[in-house]
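Chemist: Below are structures written as structure tokens.
Throughout, read-outs are computed from the coordinates displayed, never taken from laboratory work. None of these values were measured; they are calculated from a predicted model. Cβ atoms are built from the backbone, for glycine too; each structure is taken alone.
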Structure P
């Protein structure tokens, strides 16, 4: 395994979309829960893109939900080895949906994801925030800084 100096730093965003103190999450339809876990919208920051713009774009691409950023929550570094020799610099944001009339559960997917990788299908749903500890891969790192009761 490469040491930290041999790993690439990759800029990413993580979006916490809240509605009625419930968090927008998804589970992959074609990947076992034990492998992919429960996730929140996240993805790569494109060249020249501001992190806050990337957060709203990723939420829309991955879930179909239009949002606006309400709070920047900070940055965390997450080492994804041994999957790939990368350290993700994750910019966390709290967002709120533009439309309050959203379903409780819906199908979504990303068939042309940013960067590399194949497309995927998943199911989106609203998780009570008190269960946020179940998020996979360090995605829950900034849940404690959310402004609850906004919508």
Structure Q
């Protein structure tokens, strides 16, 4: 399991770049044994960008088939980053950049399944709903 945070600024979302694989993603990471996804989201956001935020609402859960083992990924709304944007401090180990990215540019940054997951999370954020996804596609909640 993994948990990530969606921070929104108009039509842009906050993405972070991992130092390994040069991959962009939402702030977040794997859930540790005995840890809830919401707690993991808060811990990972604090570790990765230095902002202590409790999740406000579950936006999507996404089942993702994988050769190494299927995954369930949760995306939570963690509120508006607002003034905390100036407090962002990357860990310098796992992450080396952060950027606000518009929806029109998402495909330039992330893989197609993640484009779908982020887009659906944004839609859930905008519409006050929670969606269940499979491979980034809406199955329940639309």
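Chemist: State the single structure among P, Q that was used to calculate percent of Cα pairs over 23 Å apart, giving 27. Walk me through the intermediate numbers first.
Modeler: On the way: P: 32; Q: 27.
Working through the options, I get structure Q.
Chemist: To test your reading of the models, identify which of P, Q gives 13.1 for mean count of other Cβ atoms within 10 Å over residues 89-96 when calculated.
Modeler: Numbers: P: 22.1; Q: 13.1.
Of the structures listed, the value fits Q.
Chemist: Can you rank P, Q by FRET efficiency 1/(1 + (r/R0)^6) of positions 33 and 49 (r between Cβ atoms, R0 = 25 Å, to 0.05) and just name the one with the largest value? Write out the running numbers ahead of the final one.
Modeler: On the way: P: 0.20; Q: 0.60.
Largest calculated value belongs to Q.
Chemist: Computing relative contact order in percent (Cα under 8 Å, 6 or more apart) gives 32 for which of P, Q? Kindly include the intermediate steps, with their values, before the conclusion.
Modeler: On the way: P: 32; Q: 29.
Value 32 for relative contact order in percent (Cα under 8 Å, 6 or more apart) corresponds to P out of P, Q.
Chemist: Can you spot which of P, Q the value 0.45 was calculated from, given it is FRET efficiency 1/(1 + (r/R0)^6) of positions 17 and 57 (r between Cβ atoms, R0 = 25 Å, to 0.05)? Walk me through the intermediate numbers first.
Modeler: Values: P: 1.00; Q: 0.45.
Derived from the structure labelled Q.
Chemist: Looking at structures P, Q, which one was helix-only ellipticity at 222 nm (-39500 (n - 2.57) for each DSSP H run of 4 or more, over all residues; to 500) calculated from, given that it came out as -7000?
Modeler: Values: P: -3000; Q: -7000.
Only one of P, Q returns -7000 for helix-only ellipticity at 222 nm (-39500 (n - 2.57) for each DSSP H run of 4 or more, over all residues; to 500), namely Q.
Chemist: Any idea which of P, Q comes out highest on distance in nm of label points 7 Å out along Cα→Cβ at positions 25 and 81? Don't skip to the answer; put the middle values down first.
Modeler: Working: P: 2.9; Q: 1.6.
Between P, Q, the highest calculated value is found for P.
Chemist: As an exercise: distance in nm of label points 7 Å out along Cα→Cβ at positions 9 and 105, calculated from one structure in P, Q, equals 1.1. Which structure is it?
Modeler: Checking each candidate, the match is Q.
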